[in-house]
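A.B. asks: Got some structures for you, see below.
Coordinate-derived values only; no laboratory data. Just so you know, these numbers come straight off a predicted model, no measurement behind them. Cβ atoms are built from the backbone, for glycine too; each structure is taken alone.
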Structure I
């Protein structure tokens, strides 16, 4: 399962093999626990099969929009990832703990509505 790696000093050692998806953010209690809203993913190879990477980021076009399970500190969360038309197709996304109902429902609603502004 994919693992969330927040972009804070505490997790710096885990950055090396982790990859970032631009315009995706941690949300709700997960953001509070991580200490920042920007993150990368590790252990993604079985989920994003064939995904291309550029330096420390994914090539967004090689990742399908969808709902992806992941974890942060062994706690289950979900990445909602969708396509938005902004000078071409770009990805937007939010990650929330599965048991943070308010944040989870907000992220799900943004995914369903393909929100441009999050």
Structure II
């Protein structure tokens, strides 16, 4: 029962961390778009529909999309507002990774203790 409670807490904490990171990413992209102009979408509008029809396409396309997103999010910006938003997003992303790893460790420790 303890392991289930830990799992539920980890899921809730991971969801909260994901929302926290996504809000910072959206804020950064909005500020960047307003200050520097809209770079356009990283994918096409029908991309999700294509992946739903053939999930193996995602494996082929994920690397260029990941590289494009990484380039947008890791390039140091000359505008101080855009750079501050980018740094805020990167910090939140790193903190959320630690939350996910700590949650995984908590689940493993709880499962081992319950044996």
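A.B. asks: Thinking of I, II, which structure, once helix-only ellipticity at 222 nm (-39500 (n - 2.57) for each DSSP H run of 4 or more, over all residues; to 500) is computed, gives back -4500?
C.D. replies: Label of the originating structure: I.
A.B. asks: Using distance in nm of label points 7 Å out along Cα→Cβ at positions 28 and 100, single out the structure from I, II with the greatest value.
C.D. replies: The maximum falls on structure II.
A.B. asks: Here's another thing I want to ask about it. A value of 3.0 was derived for distance in nm of label points 7 Å out along Cα→Cβ at positions 68 and 84; which structure in I, II was it taken from?
C.D. replies: II
A.B. asks: Just checking, which of I, II has the largest value of mean count of other Cβ atoms within 10 Å over residues 4-11?
C.D. replies: Once mean count of other Cβ atoms within 10 Å over residues 4-11 is tallied for I, II, the winner is I.
A.B. asks: Something else about it: Among the shown structures I, II, from which was the value 3.9 of distance in nm of label points 7 Å out along Cα→Cβ at positions 60 and 76 calculated?
C.D. replies: Derived from II, not from the others.
A.B. asks: Looking at structures I, II, which one was Cα extents along the principal axes in Å calculated from, given that it came out as 56, 40, 17?
C.D. replies: Answer by label: II.
A.B. asks: Give the label, chosen from I, II, of the structure having the highest value of relative contact order in percent (Cα under 8 Å, 6 or more apart).
C.D. replies: Max of relative contact order in percent (Cα under 8 Å, 6 or more apart): II.
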